[in-house]
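Asks: Some structures to go through are shown next.
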Structure 1
Amino acid sequence: MDVARSAGVSQSTVSYVLRGTPGVSITPATRRRVLEAAEKLGYAPHFSASSLASGKTDIVGLLLPSQDYQFQIYYSDMVQGIIQEADHTPYFFLYLGQDQVDKYRRCFSRKYLDGAVIIQSRDDDFHIRALQDYGVPMVTVDYVNSAGCPSVTMDYEAAVDAAYAYMASRGRRAIALVCSDRGLQPNRRHLKRHHELCKLYGAGIRFANVDYEKVQASGFRLGAYLDREPWDGFVVDGGVRGRLIAEHCRSRGKKVGVDFDLCVLCTGDRNVEMPSGVLVLEASGRELGRQAWKTMEQMLEGRASECGNTVLPFLSTRSE
């Protein structure tokens, strides 16, 4: 009240300025008077009191993969995109780990959070199901959930479509998809589309999936295993493995674009240098994060009916 009286404005105007409420038009002169009055009076809003009055905390939880995975580049890019897109808003973020279930449930049960962005690639609904009863807006990133919450993911099916169409246009007839399941939804979507395309292309092209984890478990090196078949095209999940295959083929005297073609599906290893002529289809973790925050902001503003599943395209480039 003292700040409002000193600045010559209403208490609601003081609240809007000090809370940084988005969507409220405050003139620069009025904002300056309020801030100067607050500083002169030594006023700072009390978090608990303002949260109790407004029913909001201005805190959004980032529910990240377990500590073994959450600092991978792909996930870090998603977090960076979220934070950058939310920079103009009054919201803060609380990092929560999916391997600390009791802790993140306590945050929800005590109403610390206005919303949650759940970043994961694992193909299960455990975490989102665990939080649905708290009635907090949620969006999943890199994962299409079956719980009815909005999601933001890459178009993994279209990436396989583009890779196989490229191989067919190059006249390749023996194509290996190097991809493991690992319980990750993006991989499973790659593999499901692979099996669908095997039927669509018919007998003219021979497709096969090479599970690199099973190859390693059987005692083979990936390159040596691939030598057992006369492959002339490779579609590889991951830049590091793509480069290894390119180098292995080169050591056998084969040239990319001549003796074989290579398409690499990149997510968190975008900076891996590829030999000339490789088709790279890159997923942008940062753009996933940006789109996730846009969806979350709509939900926080009460526009959940506008939110659905957002699917982003891979970016296509040719290495020089």
Structure 2
Amino acid sequence: MALRVSPVWWPFVAAASPLLVPWLAVRNRRFQADRARADRQNQERIGRAESLPLPALDFLDLIVLVEAKTRPGFIGDAAVSYWLKTPLGSLLYDVGLGPASPALSRNAKRLGFDPERLEALTISHLHFDHMGGLAAQRSRRVALPVELINPAPIPCYLPDRAGADGFQAQVVEAPQSLAAGIASTGPLARSLFLLGYTEEQALVARVRGKGLVVITGCGHPGIQMILQMVSRLSAEPIHAIVGGLHLPVTGSRGHRAGVQLQTIFGTGKPPWQRIGDRDLDRTVAAINRAAPRRVCLSAHDTCEHALDRLANELDAQTEVLEAGATYRF
């Protein structure tokens, strides 16, 4: 298992410990309080949720604009952007690093993305690798390359308060239909030790004769919690689970200057803990209980060890998403 922080940094961490230890103690008290609040809020939201009238779609195409893994000729990022097309229209889910990286713009152009035919933008959660880069996260304003913005004002569905230049920003507060026959689970919360209280919404659609397709950004609330909410929205079986599960067990994408950033910042746990195989065991068990026929995994937030275990231990047909590829459900 790779070291999360290179030994080069250890003297600096030791020198900073008189300040770092008290700060971590204060942070831990806030983290524990937020975790209890998130658990309570999620159970209340799931308890209030009612069935949604999901239309039966003849197909759902998921075209991967940005992912960590790629088809030849496409640019990869440890970020996410999915273009969803159905017989009822199209919707963009997340925008990767937006204008802070060439991946979204170049991949979208190569795949024939037409912003004028887009009906809505949906952001899973307000982290830089989903809403358009670090500047976007700091300003809480979703950022896209200008050439990818529909000149007509269309909705940008957000899980929490934020802005979106060129869009009609709308905060989703509960499960609701969005566009193209696709619905939001509504926000579900998670207390992340270093990144704070995070709201995230997943997507759900019903494909005729198959069942539900559930699409996540990072899955920070946990796939178990997301599937609990989905079960309240429809009695249809789960056909596919698609997207991020955030399992950097042995390492992480976005390794910088000897620091495994995701294994420290993105796990949700205190820095002295880490995601392990027991967490992965619970994820495998939850997905197998849901019994999907297909699972399409994001590599942007999950290590190769976890991807391999999921591929070998899930009962479903399992594959890893690649930028430039189209997945039909």
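Asks: Upon calculation of semi-axes √(5λ) of the Cα gyration tensor in Å, for residues 136-247 alone from the atomic coordinates, which of the structures 1, 2 produces 25, 19, 12?
Replies: Details: 1: 28, 18, 12; 2: 25, 19, 12.
Derived from the structure labelled 2.
Asks: Right, another one. For distance in nm of label points 7 Å out along Cα→Cβ at positions 24 and 120, which of 1, 2 scores largest? Write out the running numbers ahead of the final one.
Replies: Working: 1: 3.7; 2: 4.3.
Of structures 1, 2, the maximum of distance in nm of label points 7 Å out along Cα→Cβ at positions 24 and 120 occurs in 2.
Asks: Using mean count of other Cβ atoms within 10 Å over residues 200-207 as the calculated read-out, with 25.4 as its value, let me know the right label among 1, 2. Provide the component values of the computation, followed by the final result.
Replies: Numbers: 1: 12.5; 2: 25.4.
Of the structures listed, the value fits 2.
Asks: From which structure (1, 2) was helix-only ellipticity at 222 nm (-39500 (n - 2.57) for each DSSP H run of 4 or more, over all residues; to 500) calculated, if the value obtained is -13000? Could you put the intermediate results ahead of the total?
Replies: Numbers: 1: -13000; 2: -9000.
Only structure 1 yields this read-out.
Asks: The value 1.70 for Cα Rg over 2.2 N^0.38 Å, for residues 240-311 alone was derived from one model only; which of 1, 2 is it?
Replies: Working: 1: 1.70; 2: 1.12.
Source structure: 1.
Where a number appears in this text, it was derived from the coordinates with a stated rule and is not lab data. Computed from a prediction, not measured in an experiment: that's the story for all the values here. Cβ atoms are built from the backbone, for glycine too; each structure is taken alone.
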